[in-house]
Structure 1
Amino acid sequence: MNRQIRPLHAFWILCAFALLSMGQAHASNRGSNVADTPHNLSTSGKGAPDKGHTPLYQSTKEEKICIFCHAPHHANGDGPLWSRQISTLTTYIPYGSTTLKAKPGQPKGASRLCLSCHDGTVALGALTGTYNLDNGMPKMVKDAVDTDPAKITNLGWDLSDDHPISFPYTYEADAELENPQLLAAKGIRLSEGIYLECTSCHDPHNNLNDNFTVINNIPWENPGTPLCTACHRKSGWNLPDSTHRTGGVRDSTNGANVSKSGCITCHFPHSAPGAVHLLKSAVPGENCFHRDGSGTCHNGANTDGDIRSLFNKAYTHSVPSAGEGGHVQNEPLPAKVKHVECVDCHNPHQAGYQGVPFGSGTPLVAPAATPPAINGALRGVRGVDESGKSEVAPATAEFQICFKCHAYTNAVFKKFIERPLRQSDVLDESLRFAASNMSYHPVTGSRQGTGKSLLLQYQTRMTMIYCCDCHSPMGADEPHMLKEKNSETYPSADKTYPLCFRCHDPDYLLNPTRPPNAPSVALHKAHVLDHTGKEAPCSACHDPHGVAANLHLINFDTRYAGPTAVYGAGSCSVSCHSTNPRSY
């Protein structure tokens, strides 16, 4: 008999406590007992005006509070003294992504009970059988008020844009999840000791934290979204220079907002427009440029720089990509499908300011990055090694990230039809930069020679360089996303070559009267400066990346030197000469 009396006794205590508390209800509906929350659907409740609705979700007839979910007699057995009618839906679309290790099933247990209201299929007054407490009470709806995903209470049958539920929380399956034995002390409850359900994050009887959350996740009250980080332990998130956790060191306008908002700067736990990864925007790149209540990011409206405008330049990686295939976090590398998104090069949970900007001896956050090592902005991203074939996770060198798309045969994309057509016309950058080549710019391996052609400040310390020493990967005004002008037309339209002379000494190469100068200074001067109307650009003879069979980066542009150009020790045969071979 005690088994029957105890639950009834507990039920009436709960009801009595709720009724005694009615006179002390909080105006905001953020009470610590059900009578003071939007779950009080009785005549004494206030509906849900704090979510933008008028008191639509409130009875005009029923005075009892607990009866909307619980009954002391004739409960249906679906939950603890459960009185509500259960949704007839049997197939929901669960959350899914290619990187999700958990296997969410159909809603079960407490989640199924929550969805008896929140999938919008059952009227709020409907109890087991055909009885209805108040026929005037509707089903939960999505209406014009529900433009903010954070305020949508009708989750519907498509749960693919909601945090996954009804799956075993398996610690061993994902090292980025908290040990389940530590969750209870944080207020997170696993159903049956293992399943993550709605009630793991929400307490339906207590709205003190708003949204019925078991941990206060409101940024301006409890910064850093501690409800999210109670379970999620993202690698690199707690590093001292973790930009998206701390707000960074450059953004004085918006950094504090980002720090407070934490995970919800980019994510929605429910009704996320970008369903996969629960992102705030369905267009991946827009999550990095968005404007919302947490402030503005990477779009020029703050002191962090206008990254968005770089992608509007004439030559750019097309972000956000449209119709080019999307980013898949665990896609096979080197990439087989053409696409570029911010997260192809940046890990938002690990990115930081260490070593930024590249090449600076006094970076924003020490230590400085030296080629080819990545800096904090590239931390936690996968890459491909110098062979162009093997994945490196995470990448340790900047070129490894570039090689994800620009190395090996299945990852080469011919985008620029105006690019030089080389005699050795290799598109695989791992081959062009190979340390076994007779000449190469030192991207994957240390430089050859003494560096005498370099400016004095670089001769001893510049033994390797970054791809981004020459290229601006987000966007540039020059072809091939070059940082400076570097004419490649013949005759040359510009004889200054500021890109080459960022590192190389023009006097050494072109001025025979000012030492030091190269043994080939006369040839360089004649070709680059003296042949009026026939000035040759550097790229007509030199391949800026590398070439397997020639010294000095000699790899003729066949558009100008001809398809049968010949280069050898002391002679040269090219179409732009009137007689061949020419000796030197």
Structure 2
Amino acid sequence: MQFSHMSRACALFLSYLACSIQAQSTSTGTPTLTAASSSASPVDSPLVSIAHYGWIQGNRSQYIHSVYNFKGIPYAGAPTGAYRWKHPPHPDPWNDTRDCTEFGPVCPQEGVDNYSEDCLHLNVWTPDNATLNDVYPASVGVLPNATNSQYPVYVWIHGGRFASGSASDALYDGSGLAAKGVVVISMDYRLGALGFLAHPELSANSSSGTSGNYGLVDQQASLHWTIENCASFGGDPTRITIGGQSAGAASVIDHLNSPLAAALFNQVIAESGVRYPSDPLAGSLAEGYRQLAEAEQQGTAFIKSLNVSSINEARNLPVEAFLSSGSMSDNTYAGTVFENNSIYMEPPLFRPVIDGYVLPDTYQSLLLSGNHSIVPVLTGNNRDESGASPNPGFSVENYTSVNQLEFGSVGLGDEFFKLYPTGSTANSSDGSSNAFYQEQSRIGTWLWGNEYAAGSYKNSSGNGNFTTWTYYWTHAPPGQDAGAYHMSEINYAFNNLYATDRPWVDEDYRIAETMSSYWVNFISNGDPNGAGLATWPSNNNGNATTMELGDAFRIVPVAQSTHISFMKEWFSKWPVY
């Protein structure tokens, strides 16, 4: 049940399209077709034709005058009623020009007021010299004419532990990247139980015999929309990068692994999203998953907790009944040596499911076999996340007891304390704790990159581009004391410091200019390197280095060889995801 527009009649399709034209607004708001391209005559209220559906009107970015934005474009209909916990329906066509100058409502979640189940919208930022509507009809959607600007396309998936967040967050404003020659698209998708409920009834009534990944299917629907329509915004449907951070990065890796997303993108960026499959911290993060049988059991218990006895009854409940589902946690670490270590936070209950359909197998199995999309990958971690922070708060006694339990339980206690010694003060214990968790991230990502390349090579017989590029973000944004925290790189990668109220200084703008240039290069051609930038080497099994981004732009060691050997041994002691 892939999301496509093949069922739409050709007559309806052609009624909304013309080749090599631009729509401009008349005084009545009805589109008028002219031969002029938007790049020749930029306007303040640009119009774009959406295949099968109708015309939309955008405006100029509030932040950067040379960028157009179009907000709240429906890529799917409301997943309500019978469509709650199903693949999303197609949007309904509209007759009048649709105003797309404001964001749509966010998907239902706790802590916000402007939510609606009718939330499957996306947003587009494009340079104002993009050749809007310079397209011709294809079997599905449109393709760019030879005169089309054909900018590379970046599709962004927001984070939030699959429970919260929205594409309308100013942190994800796409104007800064669009000003550098990228069409940027972001989307909202179903969250919590609305997006990730698995249940035996749902599985039994599905053509795939599975359930539980509706949020991922929403994201894939937006990718179909992007392929079919990005040329109308001056984008190139053969150069699509998907990117995300945290749960968004986990989603990116899920699409890399999903056969339903094959050929929907050309490369991926996963910020704070890749963990080595046997890293015990993987279960704590949003990238963890559930097996279908387990997820169905959890879904059955959840539906009973709503005082209903069937999925059909649950579909009739008001959406407010599901808002708290996003704050529910699993019990991954209960009864393990990690249960009293706050770093190993329990993952959200409602998260992706290995169902054999959307997600065919475990991360490790797909990684080793290369049975996934074969594309370039850019991924990395931040200095002060996943257990590391400027002030871990360990005492000598606490550091010793916690780590003796965890590492001693698998016979690695003595070696751990030799490499990451307790010391005689809280500061030394904090330093050793940070050193371990930072190396855990860097080494795990480096190992993942090596196995991704090896598996890809084996599956493709060496054909295709499966280069990986890893980074380590080190810059602490001003005005806070959490260091280079989880999410702190996003403003810089998006080149949108203007969208966040912090006491930015010249150094921050210089970092954002360099960081976003690496991103634009990768989005453009699958390689972050370019003129005027420090060389960023690809991940290499024989050379344990990564690229520092932030306080410096340079090649740095992943870790000492003895630490790498120890981390491999530590990883080998735990179950594989």
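Given -3500 as the derived value for helix-only ellipticity at 222 nm (-39500 (n - 2.57) for each DSSP H run of 4 or more, over all residues; to 500), which of the supplied structures 1, 2 does it correspond to?
Numbers: 1: -3500; 2: -8500.
Matching structure: 1.
When relative contact order in percent (Cα under 8 Å, 6 or more apart) is computed for each of 1, 2, which one produces 13? Don't skip to the answer; put the middle values down first.
Values: 1: 8; 2: 13.
Of the options listed, only 2 reproduces it.
Supply the structure label, taken from 1, 2, corresponding to FRET efficiency 1/(1 + (r/R0)^6) of positions 244 and 540 (r between Cβ atoms, R0 = 25 Å, to 0.05) with the calculated value 0.50.
Source structure for this number: 2.
The value 28.4 for Kirkwood radius over Cα pairs in Å was derived from one model only; which of 1, 2 is it?
Matching structure: 1.
All of the numbers you see were taken from the coordinates with simple rules; none came from a lab. Since we're looking at a predicted model, the values are computed, not measured. Cβ atoms are built from the backbone, for glycine too; each structure is taken alone.
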